[in-house]
Structure P
Amino acid sequence: MSNKRILILSYYWPPSGGTGVQRWLHFSRYLEELGWEPIIYTPSNPEAPVQDHALLKLIGPKTTVLRQAIWEPTQLYKKFSGKKGKQLQTGFLNEQGQKKSGGIQKLAMWLRANIFIPDAKMAWIRPSVKFLKTELKNNPVAAIISTGPPHSLHLIAYKLKKQTNTPWIADFRDPWTQIDWFDQLPLTKISLQKHQKLEANVLSEADQLVVVSRDMKQQMEELCGRKAHIISNGFAPEDFQKYETRKDPYFTILHTGSINKDRNPTLLWKTLGAFVQENPNFAKRLRIRLIGAIDVSVTNDLQLHGLMPYSHIEGFVPHENVIDELSCCSLLILPLNNVKSQKGIITGKLFEYLASQQPILAIGPKDGDAATILKTQEGTTVVDFNEPIDWKIIISICEHKPIRNESLQPYSRKELAKQYASLLQEVITSSYNQK
């Protein structure tokens, strides 16, 4: 096959930072190494909560990036809510403790649910299709990959598939109508039906469907009655080439990334606070580091349980610095969202936590997909949301650094990219044979 050009539609791309960028930043680079030619289509002016310019150097040397401006309703929302010039947090995260029941917030939520379908990026669909249709006519590609959320990207790919008949893989990092917060949207009956219809169009017309977890695969297959492939998130081996764990002078409990209200491990803070009061010698060693945006409920719990004197709440740091921060701690905590879709949640940081060779305490369902992965690895403990934590046992586990090198191979993004390459080849070959 001579044409190995692939068009990848991704809202999240450097210099935007955060977890949404990582999957296709690395997959595109490794696919390039496997002989593919990635063309990234992304906004020139996205609403990105964080910027991480260091990620730009990780883009493959042969990767082409096409950028087009996007209009988003967040610009109006920030103007009327007094947040002009600020980046908005996602995931229902409330950093400042502001009331979310105010009139502007309620109106914004209603408009988000019922006007901007499937999401706030919908205004980008039509101009993107027009631009990319011309681009593909002049520079054909062998396949299209759309990654969502935002699911507007899937609708761009859907329309391109209809108009150009280019093979298409829909890559779901999170579900659409099955995502945990979907029920929180004040949807009218008509709006719900529109979401479901658009989702059904994507699930039926994509040549292949890709998800990141076993539970997501089961949900999607029940929803659309066809096969979905699991290609999970992972870690980039290059991130850990020069990585070495360092001796922790304290007993540092570390979390990297955002913690919203659903992810706040209330029982962890309660049991840790009680243990600190009963063990003053341990209290002298304790340090809690939270790197990233956190919900006000977290700071409230830290205050309530007497843990604020031991806590260091830090803002966003570039991804390459996060890897270095993982090297010096005694325990990594991995709280999962306590929501209805909890079993299928596998956060991107799980794999980097594993690659860090540090002990991990996860809070989430013991029969969930994350627990299934963690149980195969050394130095990991999984407790349920309502299960008290025995800190004596946790501390004893932390006395020995785990060794996970061999068992981590299936989660290397380099290895996972080979799965994507095989799927691409299958989709392209099948499309060619049908013509």
Structure Q
Amino acid sequence: MYRYVIEDTRDVPPFNEPASKLTVGTSQLTFQQEEILARYFKGEMELGNTFQNDEEVKFISPGEAIVYRDNLWFDAEFFEYFMDHARRAGRACRAAFSADDKALRSYALPLTTCFEEAFDSQGSPIYLIDLWYFPNGYTDDITPVTVPSGYKEKGFYSVPDFMAQDRGDLTHYLAERAVLSIESWVHIYYASVIFGVFSRGSRFEEKIKTHNFVALKLLWRGIIEQRQVLTTSTVVRVGKNCTIDPSAIINGPTTIGDNCTIGPGVVIDNCAIGDNVNISQGCQLMLSSVANNCFLPFRAALFMTTMMENSIVAQNTCLQMCVIGRNSFVGAGNTFTDFNLIGEKEPDGRVVPRSIKATNVTGAVEEVGQTVLGSAIGHNCRIGSGLIVFPGRMIESDVILFASPQRRVVSRNVSYEESDHHTADVAAGAHQRQYPRASERRQGEMTWERW
């Protein structure tokens, strides 16, 4: 079996890095792809050429091969469904999803440029994904394999009607099989949280409801350990050399890596935590992912948020539906808003919440179809205390922000050129830039759309 990779060298804003180098959940996207493939093929794979575009796919060698774009995030369930059906067909296949699939249409299409519109054999509209299987070398005769997400709609906030458009709660479509093209920080949020820990929790609940043996096993484990069933070792997986205070409350499904410290009064509910993470007293984490070597001092809070490695969120700061890059610091007492206070008037006179906008891979601003959404902070950022950040905004990598009379509210994207360290009274070189834009690496220039 040969494995071929199509490189996507475009930088994902605001991180100024290609998607393949970014952390999704608790590990780098490239490692996740390789792990899923190695598990399915049981390690019997050989790396072929690296391609620059789709047209080069035709140059693969004879023999069984898998080809995929390196900015493509997919879970193991999605890949297994595609491969099982492709191998059963015994012919060249390309992964796709239905245009009627609410989950993938809601999360995979906004801010995306890589999916190709097409029709299946019944004439139904589908979207083709850059994931191919060839049983014996390249051929132009490629059959699409439509992978259903198997989504279930579940609420995560019970709110007044003016926030939820008369539905009574805010919902997400949680998938059993999911795929995304990582072209925006919003896609990292979707992959890590919505299709990550949130969907994992949904699948766990459905498994308990439909499999009596699983429910009995979980109950038996609770009796043996004399614990509430969602806190037992069956659903809370803890790595080696961890120190967890007895007063901490950890509900599953949750995974905790090696060498972690969980302080007194910490509450963790359905999260993924990497290695060497320190979560101090009074912190609260729900439906979030924290990568390796992160630190949360006392009373920090994460809700549906993902942190990349080596970052810090200081005390009394609550992040909701946000993405934090690596090696960044978010100071104490910051407020990240997630809801547009001013709505839009419908033709029938109703005022509904205004959809939040975010920046795509080209720098243009688009609607993401979400009523609530947080913000993104790039790599190597230093965010001081007391700032208010509007929803959907980005702070570019290598930026330092101080709260000041001139800027206490971040109402638009903040670029590196607007970083406060350019004007602050600091020694030259006190903050070194580590993540320049690709256009600057090419001696070019790129501008972001302001809003």
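Nothing in this text is a laboratory measurement; each read-out follows from the coordinates by a stated rule. Note that the coordinates shown come from a computational prediction; the quantities given were computed from them, not determined experimentally. Cβ atoms are built from the backbone, for glycine too; each structure is taken alone.
From P, Q, which structure was helix-only ellipticity at 222 nm (-39500 (n - 2.57) for each DSSP H run of 4 or more, over all residues; to 500) = -4500 calculated on? This value belongs to structure Q. Suppose you compute Rg and Dmax of the Cα atoms in Å for every structure in P, Q: which one lands on 22.1, 74? Derived from the structure labelled P.
With FRET efficiency 1/(1 + (r/R0)^6) of positions 4 and 108 (r between Cβ atoms, R0 = 30 Å, to 0.05) computed over the structures P, Q, the top value is the one for Q, the highest of the group. Work out the source of 51 here, i.e. which of P, Q gives that when volume of the Cα convex hull per residue in Å³, for residues 292-331 alone is computed. Going through each structure in turn, the value belongs to Q. Structures P, Q were shown, and FRET efficiency 1/(1 + (r/R0)^6) of positions 180 and 276 (r between Cβ atoms, R0 = 30 Å, to 0.05) at 0.40 was computed from P.
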